[in-house]
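Enquirer: What follows is a set of structures for review.
Taken together, the values in this text are just the output of simple stated rules run on the coordinates, not laboratory data. Keep in mind the model is a prediction, meaning the values are calculated, not measured. Cβ atoms are built from the backbone, for glycine too; each structure is taken alone.
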Structure 1
Amino acid sequence: MATIRKIIHVDMDAFYASVEQRDNEAYRGKPLAVGHPDLRGVVAAASYEARAYGVHSAMPSVTAKKKCPHLIFAPPRFDVYHDISMLLRAIFLEYTDLVEPLALDEAFLDVTKNHKNIPSATIIAKEIQRRIYDETGLRASAGVSYNKFLAKIASDYKKPNGFFAVVPQEAEKFIESLKIEQFFGVGKVTAQRMHAVGIFTGRDLKLRSEAELVRTFGKAGHTFFEQARGVDLREVTPNRITKSVSAETTFLRDKDSLVLLSVELHHLANEVMQRMKEENFYGKTITLKVKYADFKLITRSRTLPGKVTHFRTLWSTAKEILRQVDLSQQKVRLLGLGVSNAASEPAKRYTQLELDLF
């Protein structure tokens, strides 16, 4: 009997922004960006009202404000988002131990065999959606399929508050109908490269040989070849190992002032520390990345005796490393900071289970 896995991808709708709109009536129904409106601020999340103006996450706040002059900015509250994420995790674990978080607001679940012995992944996904709303007041979209690739595409297919399932017998037709931009891992640059060689849909992609795709896209060509045929053998893996946490910023104007660079580094250290808390990841090695105006890139690292668990340790060490960087020859265009070397235990592997019902 062939193995048919039942995979759910749950993705919260505009998570950070939806939390802020839930908790502040003045934000509801209005274009909202979570982030800071200053010159070098970046949008962490955008409400659907803001997205209608072209505002999206990772966009510079200055650009977002130009697209939507009446855009409201709300400072991020990562402690609140983290607490809600833990509640979501608890809901997921009531159904299966095979939960693979991708971020605070999304996760894969393998419900091929589940704690409640529910035969249908569709029933489980819709039940989880209802419970998330009842217990948090927030909406989530869910996708169901027999592998991670299709489940993730399905969760995005009818957002917000959407549900979509791709069953095995319909997968081929569904994949062929997709725009290439809808394929997971195909960003703007890759999509442009595909368009340049005449690939616009899943059907176009499927017509290309594996050898041709590898010649054009390198190792990713193997993945694209398999995705076009609905193949994705990756398992849902709990306790994914975080190997490093980092943040970086590219300046609007190059800098050579130690004072100004220290200010930027302080912001990065705060961001890295917050991400470490979110990931529950604490490493020993602190790495500073510097890209000069001529695009020359250098890194400088320091390994401490113990793990970095306090901001003052991260900040003081990062400052010391920065002072050793030569700023006399060229200005700096990019600064990055990361923490690694946590000596984590390897993740456990799980046996794929068989079931004849989707």
Structure 2
Amino acid sequence: MKFRRNAPIAIILAIVITVAGAAFVSSRLFSGMTDAVEADQFRVMGAIVQTAISDAENKALARAELLADLPTVQKLLAAGDRTGLEAELAKMFANQKARHGVDQAQFHIPPATSFLRLHDPANFGDDLSAFRPMVVAVNRDRVPLKGAAVARSGPAIFGVAPASDSGGKPIGSVEIGIAYGPLLAGLKTAYGIDLALFIEEQALKQFAQGVDPERMGEQNRVGRYIRFESTNAQLMAQLAGAEDVAVVNEPVRYVRDAQGLVRGVLLLPVNSSSGTPFGVIAATADFSPSRAAVNRSLIWQGVITLIAILALCGFVLVVLRGFLLRPLQVLGQRFDAVSANEPLAPIAGCETFPKEMQSFVTLYDKIRSRRSDADKAQ
């Protein structure tokens, strides 16, 4: 083994492996931090959607209970005065629909017969028992309920409150439904996230006879679902396909490229008040900043690693050659001259040699001095 060649190579390899290993560990740690950031983004996105839905449920139920407690409403509903009830509340409903997204308002008589739909006054008298278990439960148990459901006019977030006459006798129930469309649009405006609502096509065809047939068209069909609402249909078509929304019984999250950006996608199941799933809400946010930060970090780590390797290797070569290899070379040449019985010259600059080599310098000087004395004696 030749020390002059092999020692620097071994040291340089050790430097490269150590620095590269440290850079790899650092990149993995940073990647883990990025994953944590994105997990937090998913959590916030889910909290935003679920809080908005919960607030909508509370608002729907509050309005339903308010109507159920109005003496005029109680009197007209108890008397079966459909025309009077519509005339009393039509303006109120129009204002609520325009300003607060109240899409449906309906009155029922036990057990679950539609008495008046303010959003569709021409249709009444149909039995809702088969597909509106929440209405049946409210009229049976006299307890207010809230939750999502598919009604004749389409899916909405409902609050249903029992109604009684002035004497406390049960006379039916009041229902308020808040549409998903304005709710999703409001979330996009407030938080910059795009959303879509997918409802099972079978449920829509069976129960939502009042829905515009155009919404049930092929352009909105996604597997067994209909994309009923969307803040950006083209984007959501790329991010939430038939395979993605096929089975969503609990929140699902993934990251996908779309329209030149990295998007985080969160799928949330939509369940009825009884817990039966009938739809999916997809929410997406731009994850490009966090992914770009990872890429920039990798580039900078690569540059810093390369600079560190070059700097350390250069330093090692300077130290080895200047403080070890050169003194060894000089001493080797001088002792070769001794063995060859050649003239011995002083070692120039030997004072800069490492302390550990000074004993060899001293030995050489003794040999040179003795030879000089011997030459003079002759």
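Enquirer: I have -11500 for helix-only ellipticity at 222 nm (-39500 (n - 2.57) for each DSSP H run of 4 or more, over all residues; to 500), calculated from one of the structures 1, 2. Which structure is it? Don't skip to the answer; put the middle values down first.
Expert: Numbers: 1: -11500; 2: -18000.
It must be structure 1, since only it matches.
Enquirer: Kindly point out which one of 1, 2 the value 0.90 was derived from, the read-out being FRET efficiency 1/(1 + (r/R0)^6) of positions 58 and 338 (r between Cβ atoms, R0 = 25 Å, to 0.05).
Expert: This value belongs to structure 1.
Enquirer: Next question. Comparing structures 1, 2 by distance in nm of label points 7 Å out along Cα→Cβ at positions 66 and 290, which one has the largest value?
Expert: 2
Enquirer: I have 41.2, 148 for Rg and Dmax of the Cα atoms in Å, calculated from one of the structures 1, 2. Which structure is it?
Expert: Derived from 2, not from the others.
Enquirer: Matching task: 3.5 is the computed value of distance in nm of label points 7 Å out along Cα→Cβ at positions 130 and 250. Pick the structure from 1, 2.
Expert: For distance in nm of label points 7 Å out along Cα→Cβ at positions 130 and 250, the value 3.5 is produced by structure 2.
Enquirer: 1, 2: which one has distance in nm of label points 7 Å out along Cα→Cβ at positions 210 and 306, as calculated, at 5.1?
Expert: The correct label is 1.
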